[in-house]
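Values in this text are rule-based calculations from the coordinates and carry no lab data. Here the structure is a predicted model, which means the values were calculated and not measured. Cβ atoms are built from the backbone, for glycine too; each structure is taken alone.
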Structure I
Amino acid sequence: MILFDRPLRLGTRGSPLALAQARMTARALCDTHGWPDSAVAIVTVQTSGDRIQDRALAEIGGKALWTKELDRALAEGGIDFAVHSMKDVETLRPAAMRIAAMLPRADVRDKLVGADSFDALPDNPVVGTSSPRRAAQVARLRPDATVTLFRGNVATRLAKLAAGEVHATLLAAAGLDRLGQGDVGITIPVDTMLPAPSQGAVGIETLADNEAVLAALAAISDADTFDCVMAERNVLMGLGGTCHSPIAALALVDGDRLHLRAEIISPHGQETVRDEARIDRHDSDAAQAMGRSLLDRASPALRSLFEG
């Protein structure tokens, strides 16, 4: 049994979804190791992404807005490990940090909230999202749609929808399920909207040299989730993807290998470049090569989104 002489401090953002994921992580650790509930203390860290709600992430620093304060708390010893929604974690992480574990992945799909289908939306609908991927996919499905910036936590976005600011919005099924709101919205098949890389996955990160915490976290890590998410993140690595760039990727376990699918999309949905392959579980080179192959086949305009 792995034991510590004090409670471990688990850092998290303060949103209802982040706190729900932190409680899931704490529960998994205590159940797996036979620890009392008091063995893990949840520490809330406010991030820039939570404070700044009126601009797209790409304009104000990208995904680091969700992680940099948690990184600082980890580096300075204020917390022992941090929990993240993996789709919010930038592709290149500091060498001093290590993604040590992932919980079993939840539903990877998106949900349409506000209409029964894309076809059921009125002419020239207004759809709210802050995701470049979702915006591009909406434009591909409904070229007459206007996409407007929609940031904030799930409750905030649902309130904006209820107030009539938009006809519909898109939310991750996993987040709604974890908040006990799985009955909200209509689930969209992955063949219609391929999800964001790492969608539905919760990751736990600690310092790369903290062997005791690494060992404790390894015991709760789901190998299938970890391997699939890392393959999707390696596609991002091959693309050099940023928050400006509409990217979708999904890996599924296929026997002892992975079935990996990915696509890049022009912001207005006119161009989509897709690829899929079966790769070995830990073949990061093959996953990165898929990202590069997407760029090789893209138009100069689409390729330019991934440069610089």
Structure II
Amino acid sequence: MAAGSKKVIFAALAGNALIAVTKFAAAAYTGSSAMLSEGIHSLVDTGNQGLLLYGLKKSKQPADREHPFGYGAELYFWSFVVAILIFAVGAGVSIYEGVQKVLEPHPVSDPLVNYIVLGLAFAFESVAWWIALKEFNASRRGRSLFQTVRDSKDPTLFTVLFEDSAAMLGLIVAAIGLVAAEVLGLPWLDGAASIVIGLILGGTAVLLAYETKGLLIGEGASPQIVASIRQIVEASPTVTAVNEIRTLHRGPHDILLALSLDFEDEVKAGAVEEAIYGMEQTIKRQNPDVTRLFIEVQAARHHEEMLKAEEELRMRDA
């Protein structure tokens, strides 16, 4: 998945960098606000891909004294920053530029240049979008698009896909605005197209921020992984009850697992240690994304008492 994520990001980075330069040149030559907004959009996307690559690199750093559980969450942080940048820079500047053009409209010179640039940009963007879509579909496993996004623990795949989708929509809007402004003789429609592009970017940013916020705060492992862990633990003859299973994704392939188990009272400490070692080996072998595992040995009645005390404390503080 990491290799796939990098391929998607590199494809988008190369395409957006080339497209941004072309769009800015066309905007400067023709004076089109929609084209300027598209140039800003592509520039922001280029920077965003750079941030995602940086996040991927930082997330691979080994654990140290200051960060004993590693740096896996770096990827989630930088994905959230990407969403903020799309909203603040991409959407904000596009809407501002569009409003300025609507208030002070001026005709676009040599619109043919813009049409050529938009066509080339759409071709480049389509290639990057197709690569992102293929990688995203490989992770769907029969689920709907939004369910896949909701369940995904790798923000790079859906971030790039959403960015590319917004870029293609923006190109279509820019083309419609330019054609309408020329055919109808209403130059302010070019500015209106820029505003619509900004709204598309804003909506994309809000959706990305919502999804990455959940990952940044901390999401648990999939029900399939939790069920696998429970099955392994319950198969141990020394375990009488599974008090609690808690999981936390620190990265797309970095799960922290905490177990609270009640063992047979007659079992000696050495046997408990061997049972824990065997369970840990089996869990990590069947679920390689589980990188850190902690097991608490606790009587079921004591665990219930602790949960009850915690609930009373929360009620009192509420």
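Given that helix-only ellipticity at 222 nm (-39500 (n - 2.57) for each DSSP H run of 4 or more, over all residues; to 500), derived from a single structure, equals -24000, which label among I, II identifies that structure? Computing helix-only ellipticity at 222 nm (-39500 (n - 2.57) for each DSSP H run of 4 or more, over all residues; to 500) on every structure in I, II gives -24000 only for II.
Here distance in nm of label points 7 Å out along Cα→Cβ at positions 115 and 139 was derived from just one of the structures I, II, and that gives 4.0; the source is II.
If FRET efficiency 1/(1 + (r/R0)^6) of positions 75 and 267 (r between Cβ atoms, R0 = 41 Å, to 0.05) comes out at 0.70 when worked out from the coordinates, which of I, II was used? The read-out comes from structure I.
For structures I, II, calculate Cα Rg over 2.2 N^0.38 Å and state which one comes out highest.
II
Here FRET efficiency 1/(1 + (r/R0)^6) of positions 203 and 291 (r between Cβ atoms, R0 = 25 Å, to 0.05) is compared for structures I, II. The highest value is that of I.
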